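*Asks:* What follows is a group of structures, each given as structure tokens.
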Structure P
Amino acid sequence: MTEISKYPEVNRRVDLLKILLVYILIIIAAFSPVAIAFIGAEIESAIKGHPVHEGNSGIMAIGWLALLTLPGGIILIVICTAIYIKNVFVFIRGK
């Protein structure tokens, strides 16, 4: 028996951190095109000296990828939540 498995509350904290990490990674992946577009637009605007938008900047066009990543992120969050709820019910029935 390993040292950490003697303490079930430690395992619960580790499991909760894993769940939170998965949610955070999904949210970061879903919003990354928007963040990349706005950060890149600010940098390009500072270099060029005038405002940029989708018509005069390729980096702002990346923001349109959010039309794919945001719904995908929502679907992944729903799937992960359903899996975690199922696991909680299996854990409760197993006790």
Structure Q
Amino acid sequence: MHPFSILMFIFAGAILLYAGLLALTKDYNLIPRGHAAEPGDRKAYALACAKMLALVALAPLSAAIYGLFSLTLGAVMFPVGLVVCIGFGTRCFKGL
């Protein structure tokens, strides 16, 4: 197994763990620099942030899976997946 895959699995797991904790508690104060944005409904904002983080975690997770088979393919899929996942993740904040 490549060290790239191991690192990406750890990175994706950490993001998913944080997203799960944020989704379960819906605590607005768990969001770093949360004072920069002042939403109307803090619980809905925290849930939308958790959904976006879960989507963004798919990029390193897919890169880790592709990296198991080919290191080059995994390294290419990470930035591509990151752009796609952030694009879909920003739709979570529409309407807040």
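*Asks:* Given a computed value of 1.19 for Cα Rg over 2.2 N^0.38 Å, which structure among P, Q does it belong to?
*Replies:* Q
*Asks:* P, Q: which one has FRET efficiency 1/(1 + (r/R0)^6) of positions 21 and 61 (r between Cβ atoms, R0 = 35 Å, to 0.05), as calculated, at 0.70?
*Replies:* Traced to structure P.
*Asks:* When you work out distance in nm of label points 7 Å out along Cα→Cβ at positions 13 and 53 for each of the structures P, Q, which one comes out largest? Display every interim value, and only then the final one.
*Replies:* Values: P: 5.2; Q: 1.7.
Answer by largest value of distance in nm of label points 7 Å out along Cα→Cβ at positions 13 and 53: P.
*Asks:* By the measure Kirkwood radius over Cα pairs in Å, for residues 45-84 alone, tell me the structure among P, Q with the highest figure.
*Replies:* P
*Asks:* Hey, another quick one. Quick check: -27500 is what I get for helix-only ellipticity at 222 nm (-39500 (n - 2.57) for each DSSP H run of 4 or more, over all residues; to 500), calculated from one of P, Q. Which structure matches?
*Replies:* P
*Asks:* Comparing relative contact order in percent (Cα under 8 Å, 6 or more apart) across P, Q, which is largest?
*Replies:* That would be structure Q.
Bear in mind these aren't lab numbers, they're just calculated from the coordinates by the rules spelled out. Bear in mind that the values here come from a model prediction, so they are computed numbers and not experimental data. Cβ atoms are built from the backbone, for glycine too; each structure is taken alone.
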